[in-house]
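These notes open a run of structures that come right after.
Readers should treat all values here as calculations from the given coordinates under stated rules, not as data from a laboratory. Please read all numbers here as calculations on a predicted model, not as lab measurements. Cβ atoms are built from the backbone, for glycine too; each structure is taken alone.
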Structure P
Amino acid sequence: MLEALNFIVDQVGLSGLLLNAAILALIFGGGAKRRVLGIALLVVAMPLSSRIAALPLDATTVEFDAFPPSLRGDAVVVYGAGVFADPTGGMWPTGASTSRAAVGVALSKSLNVPLVVSGGIVRPDLAAEALVLAEVLRLPPETVLESKAGTTAENAHYVAEICDQRDWDSIILVTSREHTRRAVAAARTAGTDVAEVIAASGGPVPVGLADFIPGASGLSHWRPIIHEYVGILWYILSGGIDPGTLLQ
C-alpha cells in the first residue's frame with residue numbers, strides 16, 4: 001500500500017494531490033451538479049483521456065525510429081514550432097522546433113534528398129523561425145529556408161510554391177504528432193502531394209498505470225489538442241483546409 005501511495009505522489013506531485021482533493025470534494029461534497037462536475041473533471045484530468053482525444057489528430061504514416069531505408073518523396077519538409085528570446089535578446093528555437101529540425105536533417109541526409117525548413121515571424125518581437133533554426137542548429141548550407149509563413153496554412157502555401165518552382169512531385173513532412181493531421185490536410189489543400197508523414201518523436205508510448213491517475217499534467221496535455229481541433233475547424237470555415245483532405 002505504501003509503495004502504491006508513493007507511486008501516485010511521484011506521478012501527480014503536490015499540484016496533482018490538491019487537484020484530486022478538489023475533485024473528491026466535488027464528488028462527495030453533496031449536490032448532483034457538483035458530483036457531475038467532479039466526475040467530469042476526474043475523467044478529463046486522466047492522461048488517458050487526452051491520449052484518446054489526440055488519436056484522430058495523428059496522421060503519421062512512418063515512425064522516425066523505425067523508418068525504412070527508402071521513402072517516397074523529393075524533399076523533406078520541416079515546419080517550425082516557435083522561437084523565443086532570452087533576456088539579452090538572443091533568439092532560440094523551442095524544443096518542438098529543434099526536435100522537428102533534427103529529425104528533418106537526419107532524414108534528408110539518410111535519404112539524400114533536399115531539406116526545406118518553413119517558418120516565418122509569428123510575433124513582431126521575434127525573428128523568423130527558419131532563420132533562427134538555421135543559425136542556432138547550423139543547418140546544412142544547402143537547406144531551403146522559407147521564412148515568410150506565420151501559420152500552418154501559410155507553411156502549406158509557400159512550400160507548395162517551392163515545390164512548383166523546383167518540379168518536386170511529393171514531399172516527406174515532419175512535424176509534431178498532434179499537428180500532423182492539420183498540417184497534412186493544409187498541404188494537400190494547397191496542392192502538395194504529401195507522400196509520408198513523420199512525427200518528430202518516437203512511437204506512441206504504451207498505456208500504463210500512470211495514464212489512469214488524474215493530475216495537473218493530465219490537464220496540461222489538453223492545450224495542444226484543443227488548439228489543433230480549433231485550428232482544424234477554423235481552417236475548414238476559412239478555406240484553409242478542404243474537409244476531404246482530412247480523410248486521405
Structure Q
Amino acid sequence: MEQGDPQKRSFLQKLGKFFLTTVLGGLFVILPISIFIILMRFALNFLMNIISPLSNLLRVSEATPKWTADLMAVMIITLVFFIIGLIVQMPRGKAKLKYFERKYLEMIPMYSTIRETVNQFTGKKRPFSQVVMADVFGNDTRMVGFITDELPNDMYSIFVPTGPNPTNGFVFHVKRHQLDFIEARSEDAMRSIIAVGTGTKTMLSNADLDRIKKKRMEEEMQERRDHDVYGGPAPDPQMT
C-alpha cells in the first residue's frame with residue numbers, strides 16, 4: 001500500500017500536468033483569435049458611432065432612404081480620411097503631425113502604446129524590422145544587426161545584440177556601404193543570435209549570400225583600382 005501511494009501520486013501529477021498543458025495550449029490558440037475579434041468589433045463600433053450621427057444629419061426628410069444616407073456618410077468619412085492621409089504624407093504635414101503628437105497626444109496615457117500596436121497591425125516599418133549584416137570595423141567581419149534609425153548623409157543607426165542574451169548589445173552609427181540589407185525575418189535573426197549562431201545558414205537566403213558575395217567582389221575590384229590610382233585607399237571626400 002505504501003509502495004502504491006508514490007506511484008498514484010506520480011500518476012496524478014502527470015495527469016494534472018497533461019491537463020494544464022493541454023488547457024494552456026488551447027488558450028494560446030484561442031487568445032489571439034479572441035483579441036482580433038474584439039479589436040474588429042471595437043473598430044466597427046467606432047465607425048458606426050461616426051456614421052450614424054452623420055447619416056441622420058444627411059436624411060433631410062423621411063423620404064430619403066436610410067441606405068442612401070449611410071452610403072453618403074461612408075463616402076464623406078472616406079474622403080476625410082483620404083485628405084488627412086494625403087496631408088501627413090507631405091513633408092510639412094508629417095512634421096506638423098510629429099510636433100502635435102509630441103506636444104499634446106503623447107501626454108495622453110497609453111497613446112504611445114496604442115499607436116505602436118496600430119502600426120504593428122498595419123505593417124508599418126518599425127525598429128528591428130530590417131535585418132542587416134554589418135561590416136562595422138571594415139575588416140570583412142559581419143555582424144547580424146537591426147536598423148533602428150536612418151540618419152542624414154547616408155548613415156544608419158543599428159543595434160547589434162549579443163548572444164545568447166539579445167537584450168544586451170552595441171549601438172553603431174555606420175555608413176550605407178557597411179551594411180548588407182538581407183531578407184531574413186527579425187524573428188529568425190533573433191533566434192540565431194539566441195542560439196549563438198546556430199541557424200544562420202537557414203536565416204540567410206541564397207539571394208542574400210549571392211548579394212553579399214557580389215558586393216565583396218565589387219569592393220575588392222574598387223580597392224585594386226584605388227591602389228593603382230592613389231597607391232592606397234582613396235581619400236575620403238569629406239576629409240578633403
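Once Cα Rg over 2.2 N^0.38 Å is calculated for all of P, Q, which comes out largest?
Q
Please compute distance in nm of label points 7 Å out along Cα→Cβ at positions 32 and 64 for structures P, Q and give me the label with the greatest value.
Top value of distance in nm of label points 7 Å out along Cα→Cβ at positions 32 and 64 goes to structure P.
If relative contact order in percent (Cα under 8 Å, 6 or more apart) comes out at 27 when worked out from the coordinates, which of P, Q was used?
Derived from the structure labelled P.
P, Q: which one has helix-only ellipticity at 222 nm (-39500 (n - 2.57) for each DSSP H run of 4 or more, over all residues; to 500), as calculated, at -20500?
The structure behind it is Q.
As an exercise: distance in nm of label points 7 Å out along Cα→Cβ at positions 184 and 216, calculated from one structure in P, Q, equals 1.5. Which structure is it?
Attributed to the structure labelled Q.
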